[in-house]
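Heads up, there are several structures right after this.
No value in this document is a laboratory result; all are computed from the given coordinates. All values reported here derive from a predicted model rather than from experimental measurement. Cβ atoms are built from the backbone, for glycine too; each structure is taken alone.
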Structure P
Amino acid sequence: MQGIAEPSVALIAVTKPGALQVRGLAQRLPRATVVVAAGHAALMDGLANQVIAYPGALSGRMAGLFSAFDQLVFFLSVGAVVRLIAPHLGSKYQDPGVLVIDSAARFVIPVLSGHVGGANAYAERLAALLGATAVITTASEGANTIAVDILGRELGWRLEAPKPNLTRVAARVVDGEAIALVQEAGARDWWSGPGPLPENIHLYSAVEAVDPDRYSGVLLVTRRAIPADLWQRLAGRLVVYRPPAGQP
């Protein structure tokens, strides 16, 4: 299984209680960057982490933080964080993961880019470090089913599909509609759910065996070229994954 690169992380606080929580977490994440109000910089003395002590309002730093880090972890209220990030939102394909941890470090909440941006996975990691609860609200996790937009990511699979296909098929997976998953190549240990594969996911070894009239979505793991007529025949329903060389 291919590893995933360690994300670049900023641990961010405005208040003194938040800064103290940041210090405790930073000691467990020495590669994370600490971002605190200048008035609380002395609380970070002795940390191995890079420390950015900002003067003035945090809002003036948000554009730079959005572009510099993969995961932004705030010790602030959800409402305050939403207001801070709102002017900088682009799309889930480019925004960093944004997470909020409450002042008592009881809950870790992915607010933005839970799937594609990796905030859900990072929330689980932080929750394990803190003895907290990760509050995951994305639909595929709630339904214990396939996350279409990140299937096989940890295996190095490359996604190939128009965005409308991704949106439609992901919704149909969560809704329990019949979905064909065709695996012609790639590693077989892609399912990591808490239990068996959902009953609405039907497995095939070749796309020719799939009756398109039976399925509202087709997930195709292959290295072969996709002919135009197949895209047309499965219009709006086809999502393709490309495994790297070296996998079966």
Structure Q
Amino acid sequence: MATVLLVRHGRTTANATGLLAGRTAGVALDSVGKQQAARTAERIAEVPVVAVVSSPLERCRQTARAITAFQHGDPEQRIERAITEADYGEWQNRKLSDLAQEPLWRVVQANPSAVVFPGGESMQTMQSRAVAAIRRIDAQIEAEHGAAAVWVAVSHGDIIKAVLADALGMHLDLFQRITVGPASVSVVRYGEHRPEVVATNTDSGDLSWLAKAPAPSGDAAVGGGAGNPGADDQPPAPGDEPGTATP
């Protein structure tokens, strides 16, 4: 099973000012968002990814370009409309503080599966299209590059939360329990029996183990397994074995 890194775009001015940008054109990363995207790109640089797939919105394409620029190889680059931002309809370009006064806000918080944004799409439709796209692309990547392949999907907060909820086997009504910060990396593998959620909402830490890891098994490791390969897995140098002393 291939490995997908779900990356949210870096921060935008809309994020910083509490505006629900939605699908508004021209919403770009602010200075902090550019730094976040670069930091995430550096984290992923140690992993040879085979493809970087992005939402068509500018903030995601900027983040995707940063990731691609830090790669040592030449990963495939593509735009996928099915992982674009939710269609918030009449909520788009409004302040979150104002939207919080709307009756629908409480439904979004507690019962998102019942939400249809006025003039927009339902949250169930949002999840269905995004999950279908991620699973479809993942299957294509694995068929073309093998089970050890790693690829990146750059998308939006609610989209990634919905994909993670599906992978965790959670009902959409529980997806608000998941947090996905700007430029965060979540790691998912789709196996023969079930998805495997390796990490969620990480904004720091070493990802180089993904380049060293063997192709994952489709079976869960009963008891937890031995963990990810790392520096501690290297064989000891002569004389460094436990119970020995260097002459």
Structure R
Amino acid sequence: MPEGHLLHRYGREHAAALGGRVVTASSPQGRFDATPFDGHVVRGVDVWGKHLFYDVDDAPALHVHLGHDGFFLRSDDPTLPPRAGTRLRLATDEVAFSLVAPMRCEAVTPAARDTLVAGLGPDPLRGGGPAARAEAVRRLTAKRAPVGTALLDQAVWAGLGNAWRAELLFVAGIDPARRVVDDDEAARLWDLAVVHLALGVEAGLVVSDPGAPAERWVYKRDACRRCGAPVRTWQLGGRTTYACPAEQR
């Protein structure tokens, strides 16, 4: 499932390529009414957690959530036909982005956008400084659930998914099955998320070890990459979680 680092990467790329430009908007698949956005200027692209918002002149906001299987394809030759199944295509004279298999692709009012964002927790990739850090600590420690469940709750912290949950908790040495009730521990986990997700945006993948960006410590591994212990797997928060019994006591 696409996680926050990938959405911010898309947001950065789309803002650079589409921002300030008139776009041709279409739905080759026919499952989205792109008419309100066609021939209008994209003023900016905003990301909060796993949600993309496009600010378009004289049009509603465009909201995209990739869900489990969604992705964007980029073509530097916008004359090429879009891939079959493209829900939304945004193109200029220089580039085209095709959205395939999203969970949500919709026009939203400003009020609806504000309501959606209000239900999300702090996003480690949006900055916010001490205020965002304090709110992140408050929400995590207040959650009466295992930390492995809490980190998948987008109302606690926005943007984390199963891969980041596994890897960040490993780096922090925290067992996913227990609660985090200590402010210092919650703050340390937030700081790790801020640093590692930023690395993930640059690399385009989950980076839990800057020395080996493509490697994982425990996520979808049989053995811990650090100590070699068999990785423990079980269902937590509706998803398979991964932890090292030796490193995450």
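Largest in FRET efficiency 1/(1 + (r/R0)^6) of positions 30 and 134 (r between Cβ atoms, R0 = 30 Å, to 0.05) among the labelled structures P, Q, R is structure P. Here the criterion is distance in nm of label points 7 Å out along Cα→Cβ at positions 94 and 126, and among P, Q, R the highest value is seen for R.
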